[in-house]
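These notes open a run of structures that come right after.
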Structure I
Amino acid sequence: MNFADSFQREKCTQCGKCFEECPVMHLSPDMAKKEMARLLKGEMTEEVLQRCTSCHSCNIICPENANPMSLILERWNESYRQEGMPARALYFTQHHLPNFRTYALERLPEDEKALIEKWADDSPCSEIMYPGCNVITVPYLTMSKIFDGIEIRGALDLCCGEMYYRTGHFDQLRMVAQKLTQHFKKMGVKKMLIPCTAGMNIFTNVLPRFGAEFDFEVVHVLPWIYEKLRKGELTVTAPLNMTVTIHESCHGKAFGDEFMDIPRRILELLGATVSEQENIRDTMLCCGIGGGFSHSSSYHPLRITLATYKALKSAHKPKADAIAVYCAGCLQQLSVGQLINPVRNIPIYHIIELIQMAIGEEPKHRIKRHAVTLLAGVMRKQFPQVLSLRRYRAPELDRIVPF
C-alpha cells in the first residue's frame with residue numbers, strides 16, 4: 001500500500017470504518033458513514049475535516065485500501081485554495097521567515113550552530129546522511145561515535161515538505177519536489193541515510209508523486225544501527241535497566257509492523273523492557289503537532305496543546321521509566337507538552353540517546369532547553385496572531401532566505 005496515492009473513489013464502499021476506528025475521532029457507525037458521504041460530495045463535515053490529525057491510521061483501517069486520508073487532504077487543499085490560511089499559521093509555514101525552526105536555530109548553543117554550518121556544504125558527495133528539519137533543530141543528537149565517518153549534509157531550506165503534505169498544500173509540495181530533485185542531482189547523491197521516518201516516507205512515497213525524480217537509495221537510520229548492534233560494530237557496555245514505552249512516528253505506519261518492530265528489537269538489545277501503550281503501531285496518536293494540521297485549526301495553539309496532552313496521557317499510562325521516540329519532531333513536541341502540563345513528567349529520549357547510554361556515551365540530552373526555546377517562540381511570535389483576521393497563501397520557494 002502506498003499511502004501517498006490519491007483517494008481511490010471506486011474502492012470506497014462508504015462503510016465508515018476509517019472514521020469509526022480512528023484513534024482520534026471514534027465516531028459512531030452512523031456518524032462515520034454520514035461523514036464519508038459528505039466528504040465524497042465535497043461538503044464541509046461536522047467532525048472529520050476539523051479533527052483529523054493526518055496520522056495515516058485511516059489508510060490502514062480501510063478494508064478496501066481506498067486511502068481515505070488522501071481524500072481529507074484533497075478537501076483541505078480545496079479550502080486552502082479558496083480561503084488561504086489564517087495569519088497564525090505563518091509561524092509554522094516552512095518557507096516563511098521567521099518561523100518556529102529559524103527561531104530555534106538562532107538560539108542554539110554554539111557547538112550546534114557549528115554543526116549546522118558544516119552540514120550546509122553542497123559539494124559533490126555520493127553517500128550522505130540527510131538530517132531533515134527536525135534533526136537540524138536538535139543537532140546534538142548526532143554528537144556520537146555512532147555517526148563517525150558519516151557525511152551529514154542538509155539545511156533548513158532543503159526541508160522535505162512533510163508539513164505541506166499533511167496539511168494538503170500540494171502546490172508547495174510540487175515546488176519542494178523540483179527543488180530537491182535538482183539539489184541532490186547536482187550533488188551526485190546515490191545513497192541517503194535518513195534519521196527521520198517522516199523524511200523517509202516523504203522521499204520514497206510522497207515527493208515522487210509530486211514530480212520528484214530521485215535516483216538514490218534511501219536507508220533509515222534505525223535498521224542501519226540495528227545491524228551495527230547485531231554485528232557487534234556497536235557494543236553494549238552499559239545495559240539499560242529501565243522500562244520504556246515507545247511513542248510511534250505517524251509515518252512509521254506507512255512501513256508496517258516490520259519497520260515498527262525495529263525500535264523494539266533495538267531496545268531489547270540495549271537491555272530495556274518495552275511497556276506498550278494502549279494506542280500503539282497502527283493506532284498510535286500523533287505527538288500533537290497534527291492537532292494543527294486541519295484547515296480549520298491552521299496551527300491553532302489550543303488544538304495543538306490538546307492533541308499533545310492526549311499523546312502524553314497515553315504515554316504515561318504504562319508507568320514506564322521513560323518515553324522513547326524515533327522522530328526528533330516527536331521528541332520536541334512531547335517535550336514542549338510536558339512544559340505546559342508538567343503532571344507526572346518522565347524523561348523523553350530519542351532512541352539514539354538510549355543507544356548512546358548503552359554503548360557507554362553520555363548523551364547531551366538538551367531537549368528541555370530546546371523545548372523552552374520552541375515554546376518561547378510560539379508565545380512571542382505566533383500567539384499574538386491567534387485572533388488576527390488576516391489571511392495569506394504560502395510563499396513561493398524563490399523567496400527562501402537560507403539560515
Structure II
Amino acid sequence: MIFAMLHDVFILLGVTGSIAAYKSAELVRLLRKAGARVQVLMTPDATRFVPPLTLGTLAESEVLTTVFPENEAGSWTKHITLGLSADLLVIAPATAQTIAKLAHGFCDSMLTATALAARCPVMVCPAMDHDMYEHPATRRNLEILRGYGYTIIEPEHGALASGLVGKGRLPEPVHILEAIQAFLHPEKPLVGEHLLLTAGPTREAIDPVRYISNHSTGTMGYALARTARDWGAEVTLVTGPVALPRPAGMRVVEVTSAEEMNQAVQAHLPVATFMVAAAAVADYAPATVSVQKIKKKDEDLHLALRKTPDILYNAGLKKQPDQILVGFALETNDAETHAERKLLRKNLDFIVVNDLSIPGAGFGTDTNQVVILGRDGCRHELPLADKQSIAAGVLRFLVPFLGRR
C-alpha cells in the first residue's frame with residue numbers, strides 16, 4: 001500500500017455494533033501510519049465489541065460515543081464542530097441499523113448526529129450477514145444514502161460470522177485505506193484503457209486429488225488489478241486458484257489449469273489495450289490424468305510430463321500493433337539475462353523481473369523488488385517495497401507508453 005498520502009488529513013472514523021468492529025483497530029493504525037489525524041466515533045453497541053480505550057490509544061485521541069458527555073460543559077456542540085472540520089467521515093463497519101438511521105435522519109448517537117451535521121464527504125462500509133445485506137429495506141436505504149452523495153464501499157464475499165458464506169464481509173482494512181486514498185487523491189491516468197491481467201498459479205491435475213502447482217499466492221497480480229481499477233482502467237482479471245478475496249469493480253475469470261488460462265486470455269485479448277501477465281503458470285502438466293486416485297505402492301512413481309501452452313508466447317503471436325504486452329519473469333540466477341531473452345522470444349514490450357535470490361522478493365511475501373526491462377533497452381528499477389506500492393510503480397512506469405500508443 002502507498003503510505004504517507006494522507007498527511008494532515010482529518011478523518012472521522014465511525015464504528016458501529018458489528019462483529020467486524022475488531023477490524024477498526026487495524027484501520028486506525030493504517031490511517032495513522034498514512035499520516036491522517038483520526039477521531040473515532042463509536043455507537044454504544046460498538047463498545048460491546050471493541051473497547052474504546054483500544055481505538056483511542058491507537059488514534060491518540062479520546063473516543064466519542066454520546067452527544068452529551070458527562071462533565072464536559074459546552075461539549076454538546078462537538079458533533080457540529082467535528083462535522084465542519086473533518087475532511088472525510090468513514091463509517092466502518094456500518095450495520096444495517098446504522099445505515100437505516102443515516103438514511104432517515106436519526107441522530108441518537110455522536111456518530112449519527114455528526115453524520116447529519118457533516119459538510120465533508122461520507123463513506124459507508126456495510127458489514128452484515130448476506131441476507132440482511134440483500135434485504136430490500138437495506139438495498140433501498142443504501143440507495144437513499146447514494147442519493148445524499150455518500151460513497152458506498154461494497155462488502156466482500158466470504159465466510160460470515162453466522163457460519164454462512166456470502167456477500168457481507170467488511171473489506172480488509174488495507175482495502176478500505178486504498179479506497180480512502182483513491183477518493184481523497186483521485187488519480188485516473190488509465191481512463192479509457194482496458195487491462196487484461198493474469199494472476200495466481202495454475203494447477204495441473206495428476207488424478208482427482210493431486211496436482212502440480214507452485215507457491216504463487218496471487219498477491220502481486222491482485223495488487224496490480226486493484227490499482228489499475230482505481231486509476232480508471234477497465235480490468236479483466238484471469239485468476240488461478242488463490243485464497244484472496246475477489247476484487248470488486250472488474251471482470252473476474254476464474255480458471256484452474258494453464259490450458260483454461262490460455263483459452264481465457266485468447267478470448268479477452270482482442271479487446272484489451274494492454275496485457276500484464278503476472279500469473280505463475282505451470283510449465284509442465286502430466287501427460288495423462290488418472291480418473292481414479294493413484295494408490296501408493298512400494299516402487300517409485302514416474303510421471304510423464306508434457307509442456308503446457310505458452311500463454312504469453314501465444315499472446316505475443318496475436319498482439320496487435322497498438323497493444324502493450326508486459327510479462328513477468330521469476331528467476332533464481334542471471335535474472336536480467338534470462339528475462340531479456342524471454343522479452344524478445346515472446347514479442348513483449350516490457351518484462352518485470354523478480355529475482356527470487358533477493359530477500360523479501362518473489363512468492364509468499366508482502367514485499368517485492370523488481371526491475372522493468374523494455375524492448376527498446378530501457379531499464380527501470382523499483383526498490384524493495386510492499387506489493388501494492390510495487391504495483392503502483394509498475395503501472396506508473398507504463399502510463400507514458402500507453403499514452404504514446
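What the table shows:
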| item | result |
| --- | --- |
| Structure responsible for -12000, with helix-only ellipticity at 222 nm (-39500 (n - 2.57) for each DSSP H run of 4 or more, over all residues; to 500) calculated and labels I, II on offer | I |
| Comparison of I, II by distance in nm of label points 7 Å out along Cα→Cβ at positions 212 and 268 - largest value held by | I |
| Among I, II, which structure scores highest (criterion: Cα Rg over 2.2 N^0.38 Å) | II |
| Winner on relative contact order in percent (Cα under 8 Å, 6 or more apart) once structures I, II are ranked, highest first | I |
| Among I, II, structure where mean count of other Cβ atoms within 10 Å over residues 276-283 as derived comes to 17.2 | I |
| Distance in nm of label points 7 Å out along Cα→Cβ at positions 220 and 316 from the coordinates reads 2.9; which among I, II | I |
| Parent structure of the calculated result 26.6, given that mean count of other Cβ atoms within 10 Å over residues 324-331 is the read-out and I, II the choices | I |
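Rule-based calculations on the coordinates, nothing more; no lab input. None of these values were measured; they are calculated from a predicted model. Cβ atoms are built from the backbone, for glycine too; each structure is taken alone.
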